[in-house]
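These are the structures, in structure tokens.
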Structure P
Amino acid sequence: MQGKLKVTLLTGRTIEQGVGKEYGKSSPEYYEACSMVYMDADDMKKLGVKNDTHVLVTTPNGSVVLRAVKYPRSAIPGLIYIPYGPWANAIVSDATTSIGTPSFKGTPAEVESALGKPVLSMQALLKKEFGR
């Protein structure tokens, strides 16, 4: 099957994202740690994507191209996980529902292959999102 896969998006911290932050948010380490999405191996097969290929993740709040990475710990069918950072922020809702923090868990999303489309640098992503 290729096409679009309906999934649930979770975001959160990772060790790699934390280490990347220590190098600085404009560092290659931060880019590598945050501009990716963990996916279930079988879900990747359904989409016809391999490890380190690009996918487009779309939510009701926007879309972003990311590098797909097979989740290394277990099977997580139907779930995707993006480390905190500007790439995740581009597609999560900014609604805080009066608690002061947006929901970073449980966002409905679709994933599809994005071969030939680039994963934007942080500077390019911020320019796309905010126009400067």
Structure Q
Amino acid sequence: MAETKARAVRPLSPHLQIYKPMLTMMMSIAHRITGFGLYFGTLILAWWFIAAGLGPNAYAKIEWFAGSIVGRLILFGYTWALIHHMLGGIRHLIWDTGHGLGPSEREWLAAANLIGSIAITVALWVVGLLAMG
């Protein structure tokens, strides 16, 4: 019985009730989610390569999918996930050098990661759509 009481008085691990969400925390979660999403986007990329090798009929199917609204939304999301994940990796590389570890610097890098990933993704899509006509 003394053993049960000892377990009851043990402190709980800090959780979301103690830590308020910060941008760096959210970007860390987003980095993991985009990494997971890149697996599925890479399957679509593999589908495209395989279809190109199989011939015109198979390639027409992937082109139809990629040209649809759903396909374009998925490709846009894949592009954003790829850019966001890359910029997150660069942010971690900066931290590995011992720079940007102060509280304000961490928040600035997290904001730059988010804003930069959105801006680069939109710019790539605008250039791509203008090049396609």
Calculated from one of P, Q, relative contact order in percent (Cα under 8 Å, 6 or more apart) reads 36, and the structure in question is P
Of the structures labelled P, Q, which one yields -7000 when helix-only ellipticity at 222 nm (-39500 (n - 2.57) for each DSSP H run of 4 or more, over all residues; to 500) is computed from its coordinates? P
Just checking, which of P, Q has the largest value of distance in nm of label points 7 Å out along Cα→Cβ at positions 92 and 124? P
For Rg and Dmax of the Cα atoms in Å, the calculated result is 14.1, 41, so let me know which of P, Q that is. P
Can you say which of P, Q returns 3.7 when distance in nm of label points 7 Å out along Cα→Cβ at positions 20 and 44 is computed? Q
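Given 0.99 as the derived value for Rg/Rh (Cα atoms, Kirkwood Rh), for residues 52-107 alone, which of the supplied structures P, Q does it correspond to? Kindly include the intermediate steps, with their values, before the conclusion.
On the way: P: 0.99; Q: 1.33.
Among P, Q, the structure yielding 0.99 for Rg/Rh (Cα atoms, Kirkwood Rh), for residues 52-107 alone is P.
Bear in mind that the values in this text are calculations on the coordinates, not laboratory data. All figures in this text were calculated on a predicted structure; none of them were measured in a lab. Cβ atoms are built from the backbone, for glycine too; each structure is taken alone.
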